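Dropping the structures in below, format is structure tokens.
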Structure 1
Amino acid sequence: MHSIENDINNIITRKNPKRSRSFPSDMPVTDAKISQKLDDCILFPVEEIVQYPLPGYVAPSSISFSPDDSSIAYLFSPENNLSRRLFVFDLGSGKHQLAFCPPDGGLDENNISEEETLRRERARERGLGVTRYEWVKTGSSKKKMIMVPLPDGIYLQDISSAKPDLKLQSTPCSPIIDPHLSPDGTMLAFVRDYELHVLDILYNEEKQLTFGARGNALIHGLAEYIAQEEMDRKNGYWWSPDSKFIAFTEVDSSEIPLYRIMHQGKSSVGPNSQEDHAYPFVGASNAKVRLGVVLVSGGPTIWMDLLCGGKGGVNDDEEYLARVHWMPGNVLTAQVLNRSQTKLKMLKFDIKTGERKVMLVEEQEFWVNLHDLFTPLDKGVSGGFIWASEKSGYRHLYLHDGDGNCLGPITEGDWMVEQIAGINEAAGIVYFTGTLDGPLESNLYSVRLIPDGNCPIPGPIRLTHGNGKHAVVLDHQMQSFIDVHDSLDSPPMVLVCSLDDGNKISSLYDPPFSVPKFERLQLKPPEIVQVEVNEGIVLFGALYKPDESRFGPPPYKTMINVYGGPNVQLVCDSWINTVDMRAQYLRSKGILVWKLDNRGSARRGLKFEGSVKYKFGRVDAEDQLVGAEWLVKQGLSKAGQIGLYGWSYGGYLSAMALSRFPDVFRCAVSGAPVASWDGYDTFYTEKYMGLPYDNQASYEFSSVMHHVHKIKGRLLLVHGMIDENVHFRHTARLVNALVAAGKHYELLIFPDERHMPRRVTDRIYMEERIWEFIERNL
């Protein structure tokens, strides 16, 4: 049981020299001052910043309907920690049932393979215990089966039975990776030893489908690093709709020089203390990726007429295999991008011969944003599909026929569609989530599927109720949907709602009336404001103001939490902002915290995002400067006492703003920064900055090292030494530049951490050091 009394006891008994220095030796320590210090600590111990899940984020996750829509499965932790179990909610009885509990506790950070560790890192996955599952299509309404992959193997669980069936054993030296059931529920596909395998569930017969893998250099059925980290493509194989074929990738990274990462924190040396990664640096070669199709019953692979990457041509039209989909009739499609990512082609293949045909071409001035909205249609338009395009400046839905011809728009306006939630072809309705009601929210809407060329497009009908963010899952019969709803004022709740009008049918999870930790720590939602920059462009900001009754009226010392890079939005109407624990911790210390989504951030349309084309570290940093100046003009912040902090791109931008605007920013905490874009990967960097030898001036200006000679403030660099995404090399190169310029810096390194520290002890230590740095230098 966690309580305020426990916090008091921990504060008093813990021996920590950093905390003992909180009382200056030349100041008399009165009972009142001791009481105030204890009150401050009790209100918000630094350990609260690193606790997961965050306050209020204990709701069910990975929610899905059973094949017959009579039940809902979800992952949940009754103990309110990261270790989840599988539960099932019966819609008829309204009862919850524990469906699967891992025999040995399930997944933890110490019982998974290196490949799975890296996959979790790229997916930013923190969950433990049961982390994923799939319903098994049984053909019976009475028998409900679920497949659960765990580190020790693949389990099948009849939810009416207490005992799970370990169907396939996994071993540490030969782990099962990325298992998925066939659409008909009779087969299980997975990757082992870099080859694709299938298991016949009924007869328990295993078969290897691909051959010729050569360790990490040539693999079958797994997505390459770039696909996982940058393209949001986690899979390397895809079941056909009739469960008879599997399309898969062959990834050849043998021509990419290996980048070695040493585990400097280990006491041993040798192969177990180093990692070699085929990391494609900007301007260099990518992996070669082929697309093949194999019969599940076995036989030779039919290779499609496609080879992506590895050709050495910088303007190659088919550099990246971005997406793969099956259409009805076993028609295989693939989306491929050119090297500069300004042109995407949709190809369809004859899987018997590998022959191809171009269905669709998408070209953009800035870049083509990948998405998962391509949706084949079974009826209505023969062989047709729905496609999403940003040709209007905002992502919208368009109807295409089977040959790829556009028949017209389904949605339009100065807002964007985010996801297709479902399609009812019989009724002619598309359900989607989007930003029609503002870029700070996400709601579910319905709209007519077939556009009428003689009439204006009818406006979408909103189905979700309440401001904030709505993440939805539709049932198979298009009768109801699951609504996971949160906002600045409310933690996530989970409702089952009608697709007719969005009204509540039943409640799957209601958050507590009050969240004890939320109340005890006196958390308050930030205030959302608008700031105008050049050409009347409006930016959104979030203010975390200190309590005036404790710290007096503004202006305050200020820390700006920055990210600023593409594809991310910080400021939104979501509970995640309310329980930003570092921001709330700083607020509890009398620091005003500010977030601003500069030009280039997500959910505002392609032109807004495209402002940073060839301009990393320029437009984004200048907008952050405008935000800081706005705070001073409003009387909220003290001029000369403004700092920044951020991680990854935010770490880069915090160091860049400190360097470029030395008279405004006093200090910066820079976590895992990309110090120079010539040291990052191909896909991300070239999309926004072009090729380094074509844009040398842009690359030079965007490097933090180019500006460090102007620094006047203090800089804290934080980095994990085995970060395989933003290599520690970035920080090392930045340190060299700081030394050459004679500039002061501080360094906090974690020898055994990757892109973001995961160990609780490391994270507590990091937060203590960050606060101590801010306290000294702001």
Structure 2
Amino acid sequence: MASSLRLIIEDGQFQDAHGRHVLLRGINVAGDAKLPSEPDVPSHVAQDFFDGDNVKFHSRPFRKEDAHIHFSRLKRFGYNTIRYVFTWEAIEAAGPGKYDEVWIQHTIEVLRAAKEYGFYIFMDPHQDVWSRYCGGSGAPMWTVYACGLNPQSFAATEAALVHNTYPEPDKFPKMIWSTNYVRLAAATIFTLFFAGRDFAPKCIIDGTNIQDYLQAHFIRACEHLAQRIHEAGDLENDVIFGWESLNEPNRGLIGHVDLSVIPKEQNLKKGTCPTFWQAILTGSGRACEVDTWDMGGLGPYKVGRALIDPHGEMAWLPEDYDESRYGWKRDPGWKLGECLWAQHGVWDPSQDTLLQKNYFEKHPTSGEKLDYHAFTNTYFMEFYRKYRDAIRAIHKDAIMLCQPPTLELPPSIKGTADDDPKMVYAPHYYDGITLMTKKWNRTWNVDVMGILRGRYWHPAFAIKVGETAIRNCFRDQLASMRKEGLDYMGNHPCVLTEFGIPYDMDDKYAYKTGDYSSQSAAMDANHFAVEGAAMEGYTLWLYSATNDHQRGDQWNGEDLSIFSVDDQTLPISSVPRTPDLNQSTSSLLKTATTGSRKEVEDETSVTPGNLKRTLTNPSISSSSPPSPNPELTNAPGYRAAEAYVRPAPIVTNGPIINYGFDLRNCNFTLEIDGKSAPSDFPTTVFLPEYHFPKEQCTVVVSSGKWEISTDDDERSWIQKLRWWHGEGKQTLKVTGLIRPHNALTGTAEEAGYLEQCQQSYGFDAKSCSVM
């Protein structure tokens, strides 16, 4: 059976049906899936926001008529994998058990379009801070009501900071949405979702605890989608190879040691920062003065105090609230109109006293101390098993991508029944300093993973100085994450399913000038890390079809999309090629002994300074032509395309030892533990033409023969290098076109080639940039 599958796992590596190793190089599609299309309510719009029972996602992530535009574009960028973003809300917004079959059919049709481009796809049930009504995305509005909470009172009580209800949406603080994980609404709901039976036994709905009620509905919704995809008959295994578990699960209050103080491990502090005890009080209408924080280059720092005064308004549903439209029956022991934590004896509302500050610290029956790793091994794994088994009951050969809590240790399952041969470790990683400050600091950064794992006597020793040290630090952090997966989970592929950079750095300087050199440097540093960490795959965050310069990804002020309607990009559809370009223009060659090009300096770091000062490859320019007054040009740039459209192995005959792309010097290197193979199945590399014009690049191989050719066997003209080699250690090096950055003129032949590139692949000969 396994031999008929398009993608399998053997010895911790992805392989195709011919036994070649597959590198999953992908992207998240699409950020638009977080938001409904009917009505179209991006996160800064308040109108219709609370009409959550009637929202539709029928055109998400984009219209089916436009699917080929987006998939063609992504294929041209060199991606072979898609993390397909969808939300529970899209399936079941109308109420418990009411599935949106129109959206499901739309999803099937979009996936069929993706099939034509040969993508590997895995499904991502996405959430951020539980739901749009808690300031993020994911779960339907009715789940918030089911937990006894009133989303229309979150603004007054600060139970959640929601962009849609923020008084001045344009001044919504950057990245503050993520603090909702430690505010009343999301922290309570995640506690109920993972451990309601233990910590909220009075919360019974339809005769079951809220934990089982919520988990059952979530899993059944995903199961229903999987069943429809299975019934479609042409997607399972052929396109969809796997399912990821719940995006970025959070433990809520589980393991909280003292509700009256902020936990020492709470590294995210921004804006008002109440203790959870203060959050309980403001959630019940009491006024509290709380600390306020901001995020700087060295992390959070306290800035003052602020008063949160709800004026008696409560975050909990009123006692007389009519919830009959949902058809559930709430147990009489669970009273509306008062805090459910008061009902469980955590505090006394009559005297506003905290009775059990350590209520969540230990397991109520076993007494086990519930640190994050204990949570992962118990409550998270209990949920994951249910989800895995439900999906596998339908999609029997599904590869399951296990995503434990972000930046925490993976579950200790190596050698147990959960050490599943068809499992992938799927962590996330972001450069937090760049993400939170929206600036690329090329001077210093911090080894966050090292601090979290206690590798430094003092956090000051975790500071890394200089661009090279920063890039190596990113790489080493990802390598340590991959090793943790091997040590704790077993020999499974590691796929980094999210990483990315903010494009609106430096107060949107690039949008005023067209100069994306900071973004290019940051993007290249992140890709350098992923490539150097020897992961088996990645999916970059993000592709958003509706990104623009004003609102970014249309969600919480984030702006991480590699595509924007306000920037130039590669062509979005295939361009007819002349007959000779449809053939290989490079002969099959034996081993080349040396390269003919002069080696340039060893420093491979890409910084805003050296990008503008000494860049030698005309394709590596993320800025528009210079203007006498760049602050006023508002010229469209190329959105750092040269840093993410990069060469990479597609399939290799033998495991990859290492590979990487040196952007500044335009060198691609690949080292593999080779094995011989039939001529029909060579090692194949994606070789983007705007970095490596096939007539003007040098290839050096350790053995065998190679060719560079362009084909549209997956509906988009892609340049590939195919390499037939022997067994044992094998190396490949490709050097791209190198010329002075200001070489805009040349021979007629050279000018003709650049014009041809511009027509075919969007290479702008005048600005030496990629469109």
Structure 3
Amino acid sequence: MDVKKIEEEFKTSLKTGLSTKEAEERLKIYGYNEIPEKKIHPIIKFLSYFWNPIAWMIEIAAILSAIIKHWVDFIIILILLIVNGVVGFWEEYKAENVIEYLKQKMALNARVLRDGEWKIIPAKELVPGDVVRLRIGDIVPADIILVEGDYLVVDESALTGESLPVEKKVGDVIYSGSIVKKGEITGVVKATGLNTYFGKTVKLVEKAETVSTYQKMIIKVGDYLIILAVILISIMVVVELFRGASLIETIQFALVLAVAAIPAAMPAVLSITMAIGALNLAKKDAVVKKLVAIEELAGVDVLCSDKTGTLTKNQLVCGDIVALNNFSKEDVVLFAALASREEDADAIDMAILNEAKKLNLIEKIKKYKIKKFIPFDPVIKRTEAEVVNDEEFKVSKGAPQVILDLCDADDKLRDEVNKIVDELAGNGYRALGVAVYKNNKWHFAGIIPLYDPPREDAPLAVKKIKEFGVNIKMVTGDHIAIAKNIARMLGIGDKIISISELINKLKRGEIKEAKFDDLVEEADGFAEVFPEHKYEIVNSLQRRNHIVAMTGDGVNDAPALKKANCGIAVSNATDAARAAADIVLLSPGISVVVDAIQEARRIFERMENYVIYRITETIRVLFFMELSILLLGFYPITAIMIVLLAILNDIPILTIAYDNVIEAKQPVKWELNKILPVSTALGLTGVCSSFLLLYIGDFYLNLSLDMIRTLIFLKLIVAGHSTLLVARSKDRLWKKPYPSLLMLLAVLTTDIIGTILAVYGILIEPIGWKLALFVWIYAIIWMFINDEVKILMFKKYRIM
């Protein structure tokens, strides 16, 4: 179809687009431009929590209780089953709400012509017939017919698997989910949502499914505790059956003990901790796309930061124009303005157009007609326009070296331009070359100095990042002299290297890879960086075992953002960069990164505290039960007590996601070779305290076996929660950070419930208030002993 037929077919206009009223009517007909997600019915999802290996163990234990007519056990085990289901369902529901919130933050936008004005709207509000503008870095938001412009080069690999970019011209259709790699063009929306050719748009927010170091840690800890539990419980079962115990009762007890010992809730607790943390980060304008990225960010020790817009304001202003070859300053600005486009809102273009306004050139510019416009290409580093007025000519603006090559300049002009550029760079200016094509020849018209001042918050942010043990390296495409000037002003350092020169030396064999890595590692920043160089920088640092965060905003930054341990798309990044990144910043500047690192380390601290507690608690209960049965032939607590213990322990554990912590001052990582021995030592200390109480209850207090069991039951509850208070901090438990109010309330509430059960004998043998008070005092004394053991172990393994 030609353009007129397309306008008739879709009842639209390329000059004015659709009216707001018409767009609203079409939205009612076609629906939102999105793929409705298939959501599992809440009841089905809730029931799914009763169909998994852990649930089966609890269900078998309940059935065995019914067979031997232990109805109290049966009811309590049933309650445990329901509590586990409700907690799991509620945790996932909260996590899904966070993911949904993040999806809304990450929603694609589109440039659309409505009521004769170009507007930015959410892509989901596009309707067939909308006139849209596509440019480099955009993710195509719908199926679109190209109607006005030269060409686009699009990456359809996510849709077709074809790795090579495809060129599209006027009349072609491009499909939802493609990424614009080159060019700029106008199109008309052909189909949206479910009606698009591929049926879905690229998902920008996703749940992590790759095996991260966090997931590997969960697997290792889970395996450690499961293998330990299976071995010890198996030994117990064999010994008890050898002693002539009832098969059904022994298996029932073993199943209940396994449920209490195996950390089935650990992945869920850690996931909700990260989800709550992700929500906190989103409030600080850092949107996490993959929850596991939080853990990676906490461990980052090198941050490669873009200069423009992140360390500087990205608000270019023109300096004193340098005119050459008998052209005037007004000529230079005029030519540059004709090679600019206001609708693209490009920083350089806007600075030049603002300068044109100052020189009263806008009315003159309007008299010229742009016959053809070639937008900026990061590979050739210039823009070009064919202009018609009384005469026809071309204008171009771009990197001075590129413009000099275009003009085929002689050595004298090159030397003069290079000298001016160096002088400008020394003063922190970026130089833009301007040329005009007349009489079958390109003429170098002059240089426009551009200055992007540092952000006011950048020096303090850089200082804080360094205080966090993160080495910050500036990355910029600017001249090395400009980079040094800005880096010096920001306190980054003055060891700035030209990465392109370094890579060329590596390719020519003048330096070896090891030397290349040395220079990259030692540098404070990199100048004259092309997007593809960022990948090499990340790769080099990772070869030296650094955990690297890389910021980026362009489509060509995507490989580096994916390669980095934590890819960060900065404010106003292209859709393609946002799709490749792990974290997306919604507000400009590097201060957001400071907040993100702090929050990530707090989240990591909470997860590590929980892991230490969980391992400690499993060892504390499992070893005590096992040794009591094997050595003394005595069940220190009953199956019903184990179930009650599991229920009462679950409530305070969930509050760890909201606990107060102090973030580490250095990058963090999972060190199971340190965590496991510390947790094991704390767990064995708890075993010793339980055996001592058992001895006191039997030999000094002369209690009955059932009263001893209640005594031990109450001790396991109170001491278990005091273990949570010990494990939640790397310092003495009475020092800051203090537990959150929510955690304290949860601990006290469950401890009081456990005490009431023990004192009044609800479902168990009563022991009265005096013995209950004795247990509380005993548990508190051991809490301080445990704290001392923790400090000694932390010092030994240098965790503090």
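Here are the numbers for this structure:
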read-out: Distance in nm of label points 7 Å out along Cα→Cβ at positions 62 and 446 derived as 8.4 - corresponding label from 1, 2, 3; value: 3
read-out: Mean count of other Cβ atoms within 10 Å over residues 182-189 - highest-scoring structure of 1, 2, 3; value: 2
read-out: Mean count of other Cβ atoms within 10 Å over residues 222-229 - highest-scoring structure of 1, 2, 3; value: 1
read-out: Of the structures 1, 2, 3, the one that 158 was derived from, the read-out being volume of the Cα convex hull per residue in Å³; value: 2
read-out: Of the structures 1, 2, 3, the one that -5000 was derived from, the read-out being helix-only ellipticity at 222 nm (-39500 (n - 2.57) for each DSSP H run of 4 or more, over all residues; to 500); value: 1
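Bear in mind that the values in this text are calculations on the coordinates, not laboratory data. Bear in mind the structure is a predicted one, so any value in this text is a computation, not a measurement. Cβ atoms are built from the backbone, for glycine too; each structure is taken alone.
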